[in-house]
Structure P
Amino acid sequence: MIERVDEQPLAERNDNRSRRPQSQAFKKFMTQSWGDVEPEPGTGARLAGADSAAARRRRLAREFPGDRLIFPAGQLARRSNDIDYRFRPHSAFAHLTGLGLDHEPDAVLVLEPVEDTEAALGAGEDTHEAVLYMRPAATRDTPEFYSDARYGEFWVGRRPSLAEIAAQTGVRAEHLDQLRDALAKDAGQVQLRLLREADQAVAGLVDQVRVEAGAPPWDPAADPDRDPDAKLAEAASEARLVKDTYEVGQLRLAVAATIAGFERVVRALPQATAHRRGERVVEASFETGARVEGNGVGYDTIAAAGPHATTLHWMKNNGPVRPGDLLLLDAGVEVDSLYTADITRTIPVSGRYSPVQRRVWEAVVDAADAAFAAARPGNRFRDVHDAAMVVIAERLEEWGLLPVTAAEALTAEGQQHRRWMVHGTSHHLGLDVHDCAQAREALYMDAQLEPGMVFTIEPGLYFKPEDLAVPPEYRGIGCRCEDDILITAAGAENLSAALPRRAEALEAWMAALQP
């Protein structure tokens, strides 16, 4: 038996690859002879979305007069051992600060109630002061500068100072070490409301402060009505239901970058068909551009060829792309502000639809057109879905696939047509690809549409290869058409209209992009 000698604690073993010198000579030398570092272009300049973020904070805060509101950005997430995923802040934090890139892990936005909240409410003034608690750049005379893999400049590059963050956002910035004292101030008299899902470490800190102030911790699952945090999460989600001018502009940028990505995919189809994992070629051609032109993709790309297109969220993308098959590409670019597009087209790999492929595709586009017609101010969000379903049911009846009439299928007791489209037709879009997901049903599905709302329209039909309820010619065909639309005073604008939808137009578009 091999004897274990000087067994190293498990927690320290991630550092086995190499060891930094611990000599005083090394530590002293590391603090000397450093010149100034030029900041990145634009560092310290006010963010384009800072004023919009300030207006959003003001509106949201007025729903909670006298309460202390806490919005963490979130922590770095561990991928494996000592390797983290690329950081993305929680969407509510980004929405309320305008910060969108990767320099604020562990940051916390606190909306601190002003002393005389009632007077501020009556006068239409700010009811809260915003404070950002962050870890600033380390000075060169500290070990953090060269030894801290999360914050050290040697590891992650120059971080902004507190003064630069304040200049960018228009929000007072304080050191993260002061957060606990700020949360504990008058905690017995001030209601603390936390966006709990964003950061478990901050959640633990808030719970501790509440206990010390004499308030027992709440269990949201056991007693949601008494949970002071649930209403904040709901309100933060609902605050994004109507986009402002800045947000719409960012979504337009995301849509334009996404359409350019679809063009790259069409140009890459010859390489895709030549490779055993052609779906990966499709994915890579889209995502390379997304990373170069934006922050990356807003969600994992769906590059589903042939029968894979009948799997709604096919993201393995490890199959071939064969001539004669359809390619369902569901993809979106997330721009640096973190707003994302979400577009789908189902295109013929060979450049021409077969008769049955064309029949299914055109039915899906017809359903989308019906949904567009229902997307206008005053109608309900669910009306958009209902309009698309009428067309889907009628086409299925026309093709002899429904076991009942379309009218019977469309009743609440029927719904047989949903066998071939089990998902919804629309979801809100913004900082999250499925934005506003925690909003109340009355403000989401049952809400009246109003100018500034941005959502998708994405009907589909999916005939699985093993589906014995349809004739063989339909089996293995999956089609989805998805566009991003903006509700306006006049109706609806298709933000992704530059990408063709009709079969003939798509075929011509593909022909123009390929040699």
Structure Q
Amino acid sequence: MLQHGRRPTIASRHGMVAAAHPLAAAAGARILGNGGTAFDAAVATAAALNVVEPYMSGLAGRGVATCYIAKERRVRSLDFVAPIPDKFPVERFSHRDQLMRGALPVGAPGNLAGWCELAESHGRKTLPELFAPAIALARDGFQLIEFNLEEFDKAAPELAAHKALYPEWSRVYTAGKGSVAPGFILKQPDLARTLEALASDGPGLLYGGALGQKIIDRLNELGGCLTMEDFLAVKPRWVDPIAISYRGHAVNVPPPPCEGFQYLLTLRILEGFDLAKLKHGSTQHLDVVLRAIRLAAGVRIASSVPSPQRLAEILSDGHVEALRARVRDGRPVEGPTEQWTPAADKVAALEESHTTSFSIADSDGNLVCVTQSLGSVFGSGVVVPDTGLCLNNFLYWADVNPESPHRVKPGSALPMCMAPSILTKDDAPVLALGTPGSYGILQTQPQALVHYLDFGLPLQQAIEAPRARLTDGREVLIESRVDKDVHEALRQRGHDVTTGPAWTMKVGGMQGIAIDPKTGILTGGCDPRRDGYCVPV
């Protein structure tokens, strides 16, 4: 039945891009329309997001991808999150907030290497072709839209306090004015030249070349710890995903050190409950899901980067059944949801939802889901002069608490709370689903999947449906579109509920593509909590 006031269903037989900005989705669709694969389109989309969402991601960030590779008839994951730098002075830090801005939180860039690996392994197009849309957007400029304006103006006052960082940031992103207004056209000529040089010379310009050296020189001026050896150690890795069965579907995410196993454990717990028999959006529905999420978060935090043997135990029937029993017993569930903390501590929710996720499908049967980030809004705040590059602050996500059993070590893997997912049914791809949202990623994707698989909502409506974000203790923020009586009933069941706005980016910014296995029709879903957009081919 037609429902006025809702986004229409976006469908195609030939290709689809669902991304966090319409210009980035259009860039990827242009590549698909010109004969590129989903992997080619992923590179074009990612590069364009560098231009139009410079606060969320860029070639100097990091990420992971999960992909259905049609010619191999299997799902694979690509990890392009680099290790902790060899000279990272972890002993100088006791809390992650000490690593928000400046040179020391910067990790070696992984995104460019990841993009190039996607294109080289499974693409048909050259880097000049794939970077062309982003180069044009950077050189010619684009008008900032609503979400752009909000992010720029929220970041500006905080960055202004960092005297060594602010002048270049303000010059590049606000034309030196310090703020932006509706109608502002952002031109990034330095970034356009950087992308042109990379398209011509290849990734070696960054990894071991002049561009990498320029970044290191600037970081050294600011007291950083990165070396060219850290850049040369960036090696994207194709790995087999980990998977569980949920409602007859195989759900695939990257393996540890990616922390997506929390998402899988949540689904394993929920598999033991007949959610479809409950009223959608009811107290019973939300209570079960929220309890499962908090229990799974506690297991992930306690386990950090589990070995394959430990991961098998975590996802085993016996362990999962014990967690299901805990969901059923009705006693309040309390515990951390972010990182390890002493039992007596509770960490306040932070504004950390600065990541982007996009999904792409092509006519060859390939399906790609990428989640990538700068870490925080505008990453470290370091913009390298004459390059247009904003550097990540991924070491902000490292556990530096000296009391933690999981405190990171220089050269070790960095656990990362991302979960780009591919679902298959009878070995055929049927859904790509990913979201930004920091540790909320591992919470909001299972909520959307429950809307989609258990309650049968179409993908766009499943993404739009109200969601919740849990933080340490018993705290949970729930969008106000959930009935107010349900909010109160959940409080009575032990959830410390805060009623949020009707729509909030604190519960993510999800993009997805569904494939009808009978007809092959592609259906896109994009999140109105940000500037999500689907472009068919």
Note to self: When mean count of other Cβ atoms within 10 Å over residues 475-482 is compared over structures P, Q, which one is greatest?
What the structure shows: P
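Which of the displayed structures (P, Q) returns the greatest value of FRET efficiency 1/(1 + (r/R0)^6) of positions 43 and 267 (r between Cβ atoms, R0 = 30 Å, to 0.05) on calculation? Could the numbers behind the result be given before it?
Numbers: P: 0.25; Q: 0.50.
With respect to FRET efficiency 1/(1 + (r/R0)^6) of positions 43 and 267 (r between Cβ atoms, R0 = 30 Å, to 0.05), the highest-scoring structure among P, Q is Q.
Upon calculation of distance in nm of label points 7 Å out along Cα→Cβ at positions 339 and 411 from the atomic coordinates, which of the structures P, Q produces 4.5? Don't skip to the answer; put the middle values down first.
Values: P: 4.5; Q: 2.2.
Matching structure: P.
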Check: If semi-axes √(5λ) of the Cα gyration tensor in Å is computed to be 33, 27, 23, which of P, Q is the source?
Finding: Q
Checklist line | Which of P, Q yields 23.2, 68 [Rg and Dmax of the Cα atoms in Å, for residues 163-314 alone, calculated] | finding: P
Check: Quick one: relative contact order in percent (Cα under 8 Å, 6 or more apart) came out at 12 when computed from one of P, Q, so which one is it?
Finding: P
Check: With distance in nm of label points 7 Å out along Cα→Cβ at positions 139 and 195 derived from the coordinates and found to be 3.2, which of P, Q does the value describe?
Finding: P
Check: When FRET efficiency 1/(1 + (r/R0)^6) of positions 403 and 459 (r between Cβ atoms, R0 = 35 Å, to 0.05) is calculated, the result is 0.95; to which of the structures P, Q does this value belong?
Finding: P
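FYI, it's all coordinate maths here, none of it is from the lab. The shown structure was predicted, so the numbers you read here are calculated from the model rather than taken from an experiment. Cβ atoms are built from the backbone, for glycine too; each structure is taken alone.
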